[in-house]
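Given below, in the form of structure tokens, are the structures.
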Structure P
Amino acid sequence: MSRMHSDGRGSSGSNKPVTKENPDWVDYDEEEIVDLVVKLRRDGLEPSEIGMKLRDQYGIPSVKAATEKSITEILDEEGMSLEIPEDLKNLVEKSESIREHIDENPADEEAKRRLELTKDKIRKVAQHHRDESNIPQDWEYETPE
């Protein structure tokens, strides 16, 4: 969804490992990885940050391959689930940032357009998460006007 409102065709981003099996060279077993995920979440990291830290500092290329569960599934099982999904939260924060910019610069028409596009993304992502039962059915993004 990141390119929903742009004409770009960029393909930046990391690629998943080729195999879906845990490599032999990973030194951690399933229980240790779950403990690391819980510890990193307690330190205040978001699920995407946890995945990057496990990859870069602990040498765990894929939590799902090692544990057969995603990071968010592990956090749900441990009672540390997110209030709202991370992608939706990031869009809401972006919208609030644009809103602050518009308050300081009311003549910025491009920012107003970006805000409308971001609100549209929020509506689409929220509908997806409502369909997946990740957020309540009555959840709505309310803009401070």
Structure Q
Amino acid sequence: MNVKFIKAIDEDAAEISQILEDWAASNREIPLVHNVEERADYGCWLLEHTSVTMIHNSSGVVGFLALEKHIIQGLYIKKDFQGFGFGQAAIKFAQKQFEELRLWVFQSNIGAQKFYQRLGFQIVEKSDGEDNDYRLPDIFYCWKST
């Protein structure tokens, strides 16, 4: 698999926002809690508050990884590129940088739970969702290097 990790720049903001918008459109069980303008600006917000890495293959951008220190704030792979190992490559890229990674996953997202568990993440706690924007139950995961 041909994959490159390139630090995101301001010009990537619109593409980051579009990847998130496409994800939201394909996940109707996740409520839209932000208006169109907020969602369009989310790429800028991520670039200002996290370290974003664009994930590329030979045809261009396939997704992105957003890290706030050792916390994964977002890993999104475009739908047409899911299931080809890009997400796993991104996690391995992050695991080389940190001895511990943490993240939240919605309890309804069984696919993401299985994905992270296969990569060695362990459940730390479950919540009723009162503390997230979507008010959906979620799970806090942690991975530690061995």
Structure R
Amino acid sequence: MKVVCQNKKAYHNYHIEETIEAGIALLGTEVKAIKEGKANLKDSYVIVKDSEVFLLNCHISPYSHGNIMNHDPLRTRKLLLHRREIERLRGKAAVKGFTLIPLKLYFKGPFAKVEIGLAKGKQLFEKRESIKEREAKREIARAMKSRNA
């Protein structure tokens, strides 16, 4: 599994309740651009519409050696899931406060995959709390390392 890009802000702004892996329908130049590492999941999100799942605002830059047939960087891309998974996601995303966001874009063998997270937004005080916890863990790790050395 080769991770191409991650949505790091997602873990800061949301509580991730569960994750699911989905395939992504791409054009040829998009696949090549992703392999070059020219993808960005920042500000992107997932919607369920008419029993299909779509990825919106995912920026995949045009392929460097592409021609006039290059793709639109912000086009809507279809995600590939089983019908049961789609219906389960639709039901959970319909609950107030929950949203679907992409967490990672990676290759699994020859196939491009997206990890989708069912997320609930954090309040400002929760973000501060998670920063404090992270800092405390770092301090403990530093103290343990200096003590053992």
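Throughout, read-outs are computed from the coordinates displayed, never taken from laboratory work. Not measured: the values here are computed from a predicted model. Cβ atoms are built from the backbone, for glycine too; each structure is taken alone.
Structure summary
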quantity	calculated
Distance in nm of label points 7 Å out along Cα→Cβ at positions 25 and 89 - structure with the largest value, from P, Q, R	P
For 0.93 (Rg/Rh (Cα atoms, Kirkwood Rh), for residues 65-128 alone, calculated) the corresponding structure among P, Q, R	Q
Identity of the structure behind -0.57, -0.75, -1.07, -1.27 (criterion: log10 I(q)/I(0) by the Debye sum over Cα atoms at q = 0.11, 0.13, 0.17, 0.21 Å⁻¹, calculated), options P, Q, R	P
